[in-house]
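I've put the structures underneath this note.
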Structure I
């Protein structure tokens with residue numbers, strides 16, 4: 001039988017989600033002993049068991065809700081038969097408590113560029129629960145002293161870093177390098193990843209030029225349509241701090257599965 005914990009490791013590595021149900025207490029005659037576990041995947045697949053029958057069916061239903069809401073829940077089942085008249089069929093003879101918890105992957109924010117705006121984006125990203133990785137080809141800018149809030153700082157040429165970044169659906173990419181050529185280089189790679197979010201700073205004129213260059217090299221319009229450029233929510237931001245707040249707000253919006261509602265897509 002597939003191991004529940006091995007599957008959880010795989011889910012986290014791929015940036016997925018699930019819900020784990022654990023039988024935390026059992027009194028009297030119950031189908032399983034405390035400690036029994038059942039993992040429910042987004043497609044409804046079940047790994048493991050907490051009892052079978054109608055108990056498991058209800059746990060499965062609640063696990064789907066826990067997965068969607070991201071909040072744990074304690075379930076109580078009375079199997080003594082006192083509720084048998086209501087037709088639920090729970091007559092095993094015992095009492096069960098099942099704790100259902102979400103299995104979520106911490107989102108990672110990849111900030112390409114280590115300039116003044118990046119400094120504040122890293123702080124905002126960390127404040128709102130992202131793991132933060134800062135990447136720049138200038139060691140004078142990309143260092144732990146300058147970015148104390150970052151979980152990782154990489155000072156290397158962008159192209160040499162791409163192969164090592166195994167982005168999945170929990171990855172968020174913010175492109176704020178020092179020039180449009182570097183932005184273009186990173187964006188070409190970024191739209192080919194499974195990242196949940198790709199945003200690039202710059203004016204509409206500059207971004208249109210970058211898009212045209214990438215399309216001339218074979219990048220599809222559909223791939224570029226998911227890019228948020230200009231980046232961030234439209235709040236009239238001007239200073240680096242304000243721009244970082246607008247970007248942070250958009251990251252939160254996407255993370256909450258609402259999808260970006262401003263600056264999405266482009267028109268050729």
Structure II
């Protein structure tokens with residue numbers, strides 16, 4: 001494959017463009033504040049392009065300029081600006097080990113008015129980036145198109161959540177910093193607060209229509225006030241020796257039980 005002509009690499013941490021990239025990578029408030037985020041790795045970059053997400057800039061490590069996947073991606077997207085960083089600087093904005101060495105600055109899609117009528121996943125103070133990303137990925141796979149993050153959640157467009165989501169962001173409508181109780185007050189869709197005990201089994205609830213799911217913090221679970229606003233309370237039956245599940249695992253079980261019921265299987 002024909003290679004591209006290497007570009008001069010940015011080598012200084014004092015470079016203004018590098019400082020801006022590092023701010024996006026390190027500050028959880030920056031992506032939503034600036035309306036742009038860093039998609040890290042060849043898979044996320046290629047997925048963003050395939051889904052029609054606006055790419056503002058490619059970021060390439062100096063050592064990856066002639067990598068076949070990087071060359072192919074640039075040749076098929078020649079209009080995109082490519083910023084080359086010295087390898088040591090690139091590693092400061094990328095937490096991926098053994099990666100190809102390419103990322104992209106993507107524009108965060110505008111979000112429409114919040115609409116829960118077709119179902120949604122609501123997250124209450126889910127703080128772990130891996131859990132938030134995994135739930136986004138599960139929601140997309142289970143056919144739930146809207147995810148709503150309340151206060152205290154890890155930022156949806158931060159690099160760690162983007163990596164954990166594995167491209168799910170680009171097929172979802174994601175709302176952040178939403179008053180969840182207020183959103184539920186204005187919704188007539190069945191809502192289910194997931195709790196550890198003293199509730200109906202999810203296998204005994206009709207989930208064949210649209211459902212708004214509420215999942216809570218890793219340690220404290222849903223706030224009692226928020227859980228009280230839901231139309232149903234549900235739990236996942238567990239063995240007596242087990243107290244609870246990780247919120248990511250619980251979300252997967254609930255969303256795919258609902259998907260199973262919608263299919264009528």
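None of the figures in this text is laboratory data; all of them are computed from the coordinates on show. Keep in mind that what you see is a predicted model, and the values were worked out from it rather than measured. Cβ atoms are built from the backbone, for glycine too; each structure is taken alone.
Brief remarks follow.
- Structure with the greatest value (metric distance in nm of label points 7 Å out along Cα→Cβ at positions 168 and 232, set I, II): I
- Entry that produces 20.6, 64 once Rg and Dmax of the Cα atoms in Å is calculated, selected from I, II: II
- Structures I, II, by FRET efficiency 1/(1 + (r/R0)^6) of positions 96 and 112 (r between Cβ atoms, R0 = 35 Å, to 0.05): label with the highest value: II
- Distance in nm of label points 7 Å out along Cα→Cβ at positions 56 and 208 - highest-scoring structure of I, II: I
- Origin of the derived value 140 (volume of the Cα convex hull per residue in Å³, for residues 40-159 alone; candidates I, II): I
- Which of I, II leads on relative contact order in percent (Cα under 8 Å, 6 or more apart), largest value: II
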